[in-house]
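Just so you know, all these numbers are worked out from the coordinates, no wet-lab data involved. Predicted model only: the values in this text are computed from it and were never measured. Cβ atoms are built from the backbone, for glycine too; each structure is taken alone.
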Structure 1
Amino acid sequence: MPTYRAGIIGCGSIAANHVSGFQGLENVDIAAIADPVATSLSTFGDRFEIENRYSDAREMLDVEQLDIVSIATWHKLHAPMTIAACSRKPKAVLCEKPMAVNLGECDEMMIAAKRNDVKLAIAHQRRFNPVWTEARNLVTSGAIGDIRQVTAKGGQGLLNDCSHLLDMMRYVMGDPDAKWVIGNIERYTDRYERDIQIEDRSVGIIRFSNGAIGQLLQELDGPHYQGGIFYGTDGILELDELKIRLLSPETGAWDERTPEGEDPHVGQARELIEWIEGHTVHRGSAEHGRAAVEIIMAIYESARLHEVTPFPVRTMASPLKVMIENGDLPVQRPGRYDVRAFLLKDETMRPDDP
């Protein structure tokens, strides 16, 4: 059995999940880590007993001859770090979600992976959650008939929490394409999420190629949870990360199921190795990560142009950023704040502090 050398760029909280995934496999060795924040690098390295530590990710990539690179940075570094990793020609790159902060960056990442023959996966790890996979099997087998509507509720910005929910809609229904989106946003505060400007609230309605209509409510109607409700012609299915509730004509009553299986982070890592070895295609391959970002950008574009946004979306920049820079979303309650400021280290209260 070959042993694969893995390196992790970014030593924050999500990186621990990448470690647990790789440590669940006998044939992956975590060879090195990189992070420019000394406290994060030393704390993380000590916690997981990883000796090779770099403050410069590119130096790690040049020195360590890695087979697998995990990108566990904040969102706006996903594209540059993925492109840097791909240029060193590892076998695979596993990048955290969201894939990138606009469609142009998503495409650049995919181009870099293709021209260097690197397999690129996006860490929507809930595709490996046994509950979500069982829900997919039920829906695609026709357990509730043809899907007519899907509803999900999220928070903390479309790119963060809600990227999982949009990916969930596609995954459970067998990954249909989006055909059009209509949506709107509200931004009266100077709100950020991991140093990315985000909306206060949003709503998106998505028409999928299988005929289903998806409805995403962001900070409009709680409680928020990782899951949703699928309404079919013959029944209803509701899921979260722990259970499925199924209502079908066969039972005439709610049937609650709690599927169990492999830890999603281990499953994600295992399937990456299987993809490298040519046994399968990773269910989180880059095109699925891009599809979630495209729906988000379509919601922003619909808000910007006040119209239905057809697919493919042609604006490569973030329409939200364009609106903010053009003064279309003037802040009425001044004072920048970051909903993920608690992730910062030492005395730092915002990413641009000296």
Structure 2
Amino acid sequence: MFRFETPLYFWLLLVIPVIILLYFTKKGKAGVRFSSTENVRKVPVSIRQRLSFLPLVLRVAALVFFIIALARPQEGKELVRDVSKGVAIEMVVDHSSSMSVLKDFGKKAMSRLDVVKEAFSEFVTGNETGLGGRPQDLIGMTVFARYADAVCPLTLSHGTLLEYIKNTNIVEPGSSEDGTSIGDGIAVAAAHLKKAETTFYEQSKEKESDYEIKSKVMILLTDGEDTGIGRRKPLEAAELAKEWGIKIYTIGLSGKDWYVVVNDIFGERRQRAPSNVDTKLLEEIAEATGGIFRIASDLESLRDVYKEIDTLEKSEIESFRYLDYRELFVPFAIFGLIFLAAEFILSHTLFRRIP
């Protein structure tokens, strides 16, 4: 895009016709009287005489270029800048032995952890039933049983995250790893969210970026109650998260029709799985940090909870356009000076007029 920043200076072009008129009507020219100019007319016209108008042309040209320079010609380039305001999300998933209980979905039996994996993956990448995905968000994953582990750091590389989700397994029942340390899971996830900005800049390797972390949230999923074997109590960890500006959404996995397969003297049979979700604790954790608590009984209800969170925690992409202008007056000013200098030199040498 081309423009003149101060076009009002073009009004000075009206001075040029006045200068030309004065040049040709200038009075008081010196002269010598002759009885006849017959012989003078026969004298051939020299090149110097033919080019006598050149100083005037150079002066006018210099003036035109100076006026253009004063009008400040500029060349503008339209640029588009995108500012992403994402959400830092840490998924905190219970993978204790109780997450192995099953439920039939059509002809397919899925464990609670399988249901969490599928719904979580759809939350990240989107699905055809209302989840748009979270491409602008930093997302990480922490799992907990007796101990808490950050299995995937906060990342914008969601393909890597999905691999970590896929490879998350349930701990062996009765092993030293089994248990439910909700407080430790919250504490580990909160520590990762606290330094989310540092994590992003380390990943992007950029000193400056348009990316901005709009909010930090944690989504906690469990089907049990805290067994009190962790280093931190759940509500203490929740207060720490609140202090660091982290909101916690809690989801309890419960409901009917979940079962375990047992083998006894009667052979293989199904036994209804008990529901041990501490709804009071999960509700207190959510309320303490400004989040919400929901119960999910199956894959569809868990998707609905994710849709609600997806609506509450919106990422933003703000695009705005601006023009970057480059000044072009310098060449015009230089040419104006050249023409003015040429006019001055010629007027005082080759085309010098003697009254």
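Here are the numbers for this structure:
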item: Parent structure of the calculated result 3.4, given that distance in nm of label points 7 Å out along Cα→Cβ at positions 118 and 302 is the read-out and 1, 2 the choices; result: 1
item: Highest-scoring label, criterion being relative contact order in percent (Cα under 8 Å, 6 or more apart), among 1, 2; result: 2
item: Among 1, 2, structure where distance in nm of label points 7 Å out along Cα→Cβ at positions 286 and 310 as derived comes to 1.8; result: 2
item: Origin of the value 1.0, where distance in nm of label points 7 Å out along Cα→Cβ at positions 86 and 158 was derived from one of 1, 2; result: 2
item: Per mean projected area of the Cα convex hull in nm², the highest-valued of structures 1, 2; result: 2
item: Which entry (1, 2) yields the derived value 16.4 for mean count of other Cβ atoms within 10 Å over residues 142-149; result: 1
item: Origin of the derived value 8.6 (distance in nm of label points 7 Å out along Cα→Cβ at positions 14 and 254; candidates 1, 2); result: 2
